[in-house]
Structure 1
Amino acid sequence: MTIGELIERLGGELLQGNAATRLLGVQEVAAARAGDLVFGEDAAAVARAVGSAASAAVVPMGSVVADGAIAVIATKQPRLWFAKAARLLLVPEAASGVHPAAVVSPDAVLGDGISIGAGAVVGLRVSIGARSRVEAGAVIGDGVTIGSDCRIYPRAVLYARTVVGDRVIVHAGAVLGADGFGYVRDRGTGAYTQFPQQGGLVIEDDVEIGANTTIDRGALAETRIRRGVKLDNLVHIGHNCDIGEDVVIASQTGISGSSTVGKGAILAGQVGIGDHAHVGAGVILGGQAGVLSGKTLETTGTVLWGTPAKPLREYLRELATLGRLARRKRE
């Protein structure tokens, strides 16, 4: 793809160089060669990028660059432009069709240009959209719907009736649509009986689900992961949860059943959220923060820390106070 074609797709201004220059991929500055695209966000990084052996560099608007052989593209968000360009420059893998060692139900509906790997199992009444890939050993349960341009990595498991939108990525070992952890205790005997776990799981468009992440189906209603959500490895989301658009959740976070997370929230690693809690839109929870069951947090843009989660400054003041008290006791 040429620089001109990228600018046509992504915007930006060509400060110097030839729009007809063809780019082959992206690279870090130190390893860049002819055909590569690099980027810089501050003055020092821009100087390194423009002085590299790459064919083109993307820099912030208003950057001052010395004349040279490298093409320079200016944009408001160089890192974002670079990331989007990387996706456009990526050469798609050729469709391989259905591997002879895959097990595919005869009534499955398979779109054009699909790939199903060795040992994959595709159940009854499954629908898989165009150009999607189901890798080796993945299991697609009965009645599952997968949209177009999805990638299901090896040994991922999609339980029956899970619905997956377009351009969804499910990494290796993820389990989608398993029964939630819901039981009713007999007060007389102490024995537990499972509460019905018969709801659905809906994964909307452009979601990415990390390796060994688990998302439970709803009990009677549904669990829903909304458009653009990004889940790290080893995340657990319980039954009946609703995760809002463009939420980012880091590794080892656990969200208990019937909780909601609002649009654009950020949950760092090892966050724990109790059942029936609500984390509002734009809330930022720092690593190991805890939200108690039934609690509602509505603090857009403020970093929260600790258990129960509170504004970072307040949390740090409390830590400092505890430290002073401990020193006084020792003295």
Structure 2
Amino acid sequence: MMVESQSYKKNREPLTKRIKEFFIDFARQWEIQAMIIPGVIFMFIFCYIPIYGLTIAFKRYTVIDRLDTAPWVGLENFKLILSDTFFWDSVINTLGISFLKLGIGFTIPIILSIMIYEVSSGKLKKFVQTVSYLPHFLSWIVLGGMLINWFATSGLFNELLLSLGLISEPRNILLDPNKYWWIATLSDIWKEAGWGTILYLAVMAKIDPTFYEAAKIDGAGRLKQIWYITIPNMKLMISLNLILTVSGLLGSNLDQTLVLMNSQNRENAEVINSYVYRMGLAQGDFSYATAVGLGVSIVSVILLLTANSISKKLNDNESVL
């Protein structure tokens, strides 16, 4: 027993020492550490306290009820979800748009960041970065208004297509539901591709220039340098962004949808987020909307863990999360 007690103490000493060092470091930097307190309070109030509200998904809640007085209905709301054709239509639209964004929008920032990194002129590089970043800082209200005007019957795109002889008569492109997925995908890429290059450019800035010099001596051209030096050094950041993108497949841009969706293209424009918004806030079915949101969150966590597990196997069991 004495040997076991001494062994237990030895195993506990490193942890105790680490805890002591933590509090010593915290005391030395208390001014800096105190700066995170507002963020912690904000997160606690708006991220953790509302978790109790998820109980609405298992109740029949109305605006005249309190959370503790609404009657429990168990899994009734989830059964309604499974039989709701409008919900499944929104799932199909969400996945269709998300996979297009994943297939096209995920690779474009990588290619764009490499192109910017390869620009030798400092002024040209800054100009390209500024132009590509700019749409990110404009709200979807502004960009959506621009797109609505451009796609109108007398808008820029119809005038351009008419002048090129590609169409015989103008038509409002946003009213065509068959084109909405591409409009949502390409407009989102236009808005976010430049902003998505920031992390990649930060990683490339840390690559040792001697790697490129050695590659030049060995006779490697620019494409081979990119393939064998630049991209491998971006591997972990690419994996991280891919994991986050995959975990968000069931989440779609609500602002974009509310701006671009109309009565004509709704069948292909309604996504899960806009469906939850419409059922919860517009129609007042808070329990049903909460159940949908909870189900989507659970699936998103499963996608996150699955993508992280696959990423670890592809990166020699090195996790990026």
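Read-outs throughout are calculated quantities, based only on the coordinates presented, and are distinct from any laboratory measurement. This is a predicted model, so every value here is computed, not measured. Cβ atoms are built from the backbone, for glycine too; each structure is taken alone.
Out of 1, 2, which has the highest value for distance in nm of label points 7 Å out along Cα→Cβ at positions 156 and 228? Intermediate values should be presented prior to the final figure.
Numbers: 1: 2.1; 2: 4.3.
Checked 1, 2; max of distance in nm of label points 7 Å out along Cα→Cβ at positions 156 and 228 sits with 2.
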Starting from the value -18500: which structure in 1, 2 was helix-only ellipticity at 222 nm (-39500 (n - 2.57) for each DSSP H run of 4 or more, over all residues; to 500) calculated from? 2
Rank structures 1, 2 by distance in nm of label points 7 Å out along Cα→Cβ at positions 36 and 268 and report only the one at the top, that is, the highest. 2
A value of 3.7 was derived for distance in nm of label points 7 Å out along Cα→Cβ at positions 108 and 244; which structure in 1, 2 was it taken from? 1
Taking relative contact order in percent (Cα under 8 Å, 6 or more apart) as the criterion, which structure among 1, 2 has the greatest value? 2
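One of 1, 2 was used to calculate Cα Rg over 2.2 N^0.38 Å, for residues 180-283 alone, giving 1.58; which?
On the way: 1: 1.09; 2: 1.58.
Structure 2 accounts for this read-out.
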